[in-house]
1. Out of 1, 2, 3, which structure matches 49, 46, 39 when Cα extents along the principal axes in Å is calculated?
2. Identify the structure, out of 1, 2, 3, from whose coordinates distance in nm of label points 7 Å out along Cα→Cβ at positions 78 and 102 was calculated to give 3.1.
Structure 1
């Protein structure tokens with residue numbers, strides 16, 4: 001079988017916040033059906049990488065290609081219409097809307113899409129039964145774990161070909177982290193590629209096919225989880241584990 005092209009290619013992007021030089025030449029490629037994990041300490045550029053890919057903070061140099069399409073210079077509202085599901089850092093559910101309203105909102109961006117949706121309310125409720133029980137509850141009244149489940153579900157209702165997750169387990173109890181781990185494993189088994197930004201080293205090692213470590217806005221290490229587990233020097237220097 002011929003190799004398939006990457007679904008996402010980030011090539012030598014450089015991103016600034018004002019005069020602050022944040023990303024200094026980041027490159028990576030997410031393959032179909034792959035979980036690609038980005039690790040690094042706080043302030044190393046991980047969230048800026050996500051924002052650059054989605055043109056929320058457009059890179060000053062370099063290119064971003066999604067399914068072969070050049071996204072460089074494309075406004076964020078147009079990228080939001082592409083089948084990319086985002087689970088943002090901090091969950092960012094719409095607290096004044098119900099659970100059901102949060103889930104149906106992404107469908108408004110699917111106008112013109114002719115394929116049968118792979119993700120429906122029924123399927124999301126099957127994956128997250130607790131959300132079905134709280135369908136009419138205001139999202140702002142949910143627990144942190146429930147909001148995380150809602151944030152993931154909302155991204156899936158976008159019917160994505162790529163799922164981008166920015167610190168999905170931040171601040172959550174271990175039991176909820178294990179639930180999210182199981183969900184990502186299920187999505188990976190179904191063939192959905194995932195770009196996962198995480199600080200939870202154990203979780204990333206359990207899920208990833210490939211890993212990159214960011215430090216100082218640069219890629220300082222890339223490889224497989226097995227290779228990182230064997231590289232004591234890299235883990236100690238860049239991650240402190």
Structure 2
């Protein structure tokens with residue numbers, strides 16, 4: 001009995017490790033002139049703590065192409081055609097709406113060797129929901145992708161609107177998921193506000209750097225039209241496109 005009392009007292013004296021649920025809005029200093037984007041030490045450290053990432057090595061001219069697919073706007077087929085022609089792998093982060101509305105495109109993504117990532121079912125701010133809901137949001141997407149394709153795990157997560165917390169990272173990691181942020185992006189998600197192929201091309205190219213994880217939204221006609229020139233011109237600069245699996249495996 002005495003030993004039990006001492007044990008319980010000892011347990012109560014242990015420090016309680018509290019994981020923050022404070023919302024973090026992803027942001028970084030954009031890359032320029034071939035220099036890497038920088039999110040700062042605090043964000044670098046918190047991502048690394050949970051095996052998450054937003055860029056690769058600064059020493060290799062390697063790029064990682066990713067798309068966020070919240071809903072289908074008629075441009076993903078063109079994007080997939082370009083990727084197939086140029087032999088470039090990509091990752092597509094999809095929502096529940098996309099799962100329900102564009103199953104044939106999801107099947108094509110997997111069939112052609114691309115990764116389907118997890119953008120959550122309802123596109124909630126994941127910092128605003130209980131952990132049980134967070135897990136359900138990710139599992140629902142994963143279950144449906146596994147049902148319709150040969151990909152059984154949507155192991156890469158991109159948080160809706162780039163909002164996350166340490167608690168979100170930790171909870172997702174415990175369930176086998178890795179958060180993937182990005183180091184190249186521009187405002188391209190307003191489908192009703194096209195600015196033209198050249199604008200998209202220029203916005204992407206001026207931020208490119210070794211190890212870049214590029215985020216594009218598939219709803220953008222500008223992106224779909226600019227992509228062939230972006231890929232070809234980056235290849236001419238000596239860049240190679242690789243899968244997120246290679247980046248994750250190298251960490």
Structure 3
């Protein structure tokens with residue numbers, strides 16, 4: 001897919017790179033895709049969703065969060081708070097009307113925080129191997145030597161289960177993650193939520209999606225488990241399933257709007 005990337009300037013001088021499709025489908029919500037940790041807007045899922053939304057004449061935005069892809073900033077300086085602020089800026093400055101957020105892995109956590117901040121505009125959520133509170137798992141898995149290094153240097157490199165590059169995890173990210181944790185209590189999100197998770201996910205346990213479903217206050221929450229699915233869920237059958245989940249959610253929202 002060719003990219004017509006644009007730049008959204010933040011008040012602090014940071015620059016977020018994004019691609020946008022302006023759809024004209026009457027009454028349909030727009031779609032915003034949130035990528036995972038050390039990923040970007042050019043990943044397979046983001047591109048497939050962009051193509052799908054273009055065919056459906058839906059508005060769609062995919063962007064690189066601070067410190068990722070073509071956006072400005074160092075990854076090591078990023079936090080859940082910062083990436084949530086990026087997402088809210090995208091929503092406020094680049095979209096109008098109701099929106100559906102689709103969050104992959106870390107993007108699934110940011111999706112929740114943004115939905116809480118813009119509850120009046122978010123009409124549906126789709127999590128793909130959503131990873132809320134993942135920093136607590138990282139913290140718990142640190143060895144004593146890594147704990148010491150985190151305190152003294154502020155950075156620990158953590159091996160990835162699905163990437164050859166280690167992740168430079170900062171003390172800032174870990175501490176901020178605790179401030180943004182959502183799984184300790186009820187999550188006051190009341191729109192429809194769809195959570196898709198592979199049961200062979202080596203990075204984020206599939207039971208995380210079940211726990212998340214229990215914490216979200218909406219009664220309209222469903223979990224779709226893919227028995228042979230991995231963390232990426234980027235196989236052709238996974239991508240077709242993801243587009244189908246989006247279509248079903250759009251149909252439900254359209255029916256609800258007509259009957260209202």
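FYI, it's all coordinate maths here, none of it is from the lab. All values reported here derive from a predicted model rather than from experimental measurement. Cβ atoms are built from the backbone, for glycine too; each structure is taken alone.
1. Working: 1: 49, 46, 39; 2: 75, 40, 32; 3: 58, 39, 33.
Answer by label: 1.
2. Answer for the origin of the read-out: 1.
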